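**Q** Below you'll find the structures, each written out as structure tokens.
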Structure 1
Amino acid sequence: MDPSGAFFKYANEAYKISEYLSENKRDVYISSYENLKFLIDNLEELCDCIDYELIDLFDMIDPASKENLSQNEKEDLYSRLEKINSNKTVSVEIKNGIQYIMQHKS
């Protein structure tokens, strides 16, 4: 057992995202291409639904960390993130999170 509580922290974060997916009639598999696409397309709303640091959310939706995705799927997700990042109405926190993900782009 991890005495730092990191396991429980991650489990809570994953639960919140899975709950968001479930509420939107989606399966709860966070790493699937379709669900990542949905999460990215609804990123602003998703950020309003979580109660933890946004950087942790961006770690969970980072396409670079998803081994099950093809390179084409990853590129599509990155282009969706870039589109959100170019939107002038998106918050600075979300833009910073997207830039954080783009640093890990594979």
Structure 2
Amino acid sequence: MNMYNFPIIIAEGLDVNFYMSVSSVQDSIEAVDIQNDVYKAYDSLGNKIVLSVIDDKISIKIDYENNLKIELEKLLIDFLTAIEFKFSEKEESLASLLKKCSKFYQ
């Protein structure tokens, strides 16, 4: 059973979206993009989220064996930099980066 740590972060390059429910992810992303491996997905702890399409339904599973916290921190730093959000990159933890992104949560 998946215990989701919200938000779920879905990235397509620097187009980063933050979701507070599984259903909002399923409603927002496209099956064809999942099949084309367009997205990178994480939970709020940096665990990799595996997106797949099963019988035309989007499936979301957490890969607890594959923590990508450092990769997620870099993505959030790049995202905040791209939108010209002012912050001190060297002092930021994953939790503080997510807090800075909270106004973008869906």
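Computed from the coordinates by the stated procedures, all read-outs in this text should not be read as laboratory data. Since this is a predicted model, take the numbers as computed values, not measurements. Cβ atoms are built from the backbone, for glycine too; each structure is taken alone.
**Q** Looking at FRET efficiency 1/(1 + (r/R0)^6) of positions 27 and 91 (r between Cβ atoms, R0 = 30 Å, to 0.05), point out which structure of 1, 2 has the largest value.
**A** Largest calculated value belongs to 1.
**Q** Still on this structure, I have one more. One of 1, 2 was used to compute mean count of other Cβ atoms within 10 Å over residues 67-74, and the result was 15.9. Which label is that?
**A** Label of the originating structure: 2.
**Q** Thinking only about mean count of other Cβ atoms within 10 Å over residues 19-26, which of 1, 2 has the largest value?
**A** 2
**Q** Same structure again: Which of 1, 2 yields -20000 for helix-only ellipticity at 222 nm (-39500 (n - 2.57) for each DSSP H run of 4 or more, over all residues; to 500), as computed?
**A** Going through each structure in turn, the value belongs to 1.
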